[in-house]
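Just so it is clear, none of the values below were taken in a lab; they were calculated from the coordinates. Just so it is clear, the structure is predicted and the values come from calculations on it, not from any experiment. Cβ atoms are built from the backbone, for glycine too; each structure is taken alone.
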Structure I
């Protein structure tokens, strides 16, 4: 799909005016505000003029009237990641950070993302594998009534692990009804949680994540609470799996046409030596507990250098 044709790239200059869009609506608002606060302080320190705009509390006409050179997208979830804001900024011809309309919309829908990546790689020498999707009836039940292995329920759209639930005993919870238009079910795979950030078309490293505080998995609390999870950099996994994680993250980034930055999440089944891609995030968190800034720092890239790189990579679709 690519990510260069039909784009107008930002022209860097001294004391650029950055419109930083933040907040938004829904369950990921607080994460966005935390990311935005750190990014705004860092950009000002790097000699950018910054105007912060909370899209949930300010009028959209005011955004139109702000004469900025570039938009830094610090939103998470909903309109910040599904292509809506990106389309609006394209109309304004205002260069913006992170991915465009198409990549954002694809990555936001886990089912579409899985289908596109699978179709693009299934006949290659290294096809990308996903956990098996369990079919749901229109009544919200699993098609296979005899299914007894653990599985995971998650929203088709959304991030930060909001609404994710592990079903350890399907027989005991056989009466569970799912909204099949909003939720999906997958077989619960692997024992190791891994993640890879791609920055400016280069995979950084592989982090192994272990949830703390008796959390069942890397959920919202584990992601954003202090000491909520343990991050091992580099991940202690076989070399071939490490390299495969890096390769798959870059492939997924390129296939759907991401730009600037993305973060791909994986599960690794060490017994069967099988890696699984779970999803790709086009708006990785930028909080003080977030994985992408941590990976960048491990690779010798400061937070200031990372956000400046995102500004340099900003553009809009012509």
Structure II
């Protein structure tokens, strides 16, 4: 299994395989990290007290219901080991790490269909039976689709009714317009876990910082007691604390991403490439053109071999305008 950002054995000029904010880490956070280097020799606070206090205000949720981790992936595995569900339901296509983390569980799949633009349909409620956990990704990776909020609400209610844990991955939601009204947090109940991360929106992939919001503090406590003791480094905690003050940065990111996504979509559709509508900072493409090879010749990397999809599908990130222009021009040149 290959994730985005695997550039270490390739000669890459522009990496469109990794869905990190093209605006980069907020400048103020960079400065804080540099000025705090002398403190990195200290052990980090294993309880992430200051960071969780800040997150509590930011997310308007009790500190007892927040757990921080070494990126979202860390929390996925900690949730698995702590709760150990025997039967789970996932959608497909989606983020491949769910299936890897829960590989020894009985995995049931709800297939997202291309004719529905990979949207979850109401019939998903018929699948929420005889399972211990359901996982949904909103916005979904690799499709960029945010499920209908009414369907999300119905899923949360049925999981509560059936005493099923609902894990909702919202790591990309901050890239979307009107994100606060599209979050399952509006329907949080004691069976709900929301996964979030600083990785993508704040461009902190190398620092590794994620967190989870729990509807039930006892479940949160179980997750806190799994994993390594110092799972979140001192620089990661410091960066997270100061990043939460960067509200204009989020607004500017959403505006920038929307403009560049529309630019890419309009131009890609000129070249016999099917472009699926996305709400975030990456786009799902479908084409018979050997897109991966064409782009790699000009040192551009995109994602291929997407879980649940055939080799006609690719995922690309929305990058800076300069990079996006280079991307489009490379395709134009490669198809001559």
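Observations
- Among I, II, structure where distance in nm of label points 7 Å out along Cα→Cβ at positions 15 and 79 as derived comes to 2.5: II
- Comparing FRET efficiency 1/(1 + (r/R0)^6) of positions 231 and 287 (r between Cβ atoms, R0 = 25 Å, to 0.05) across structures I, II, the highest figure comes from I.
- Of the structures I, II, the one that -0.85, -1.02, -1.28 was derived from, the read-out being log10 I(q)/I(0) by the Debye sum over Cα atoms at q = 0.14, 0.20, 0.25 Å⁻¹, for residues 207-302 alone: II
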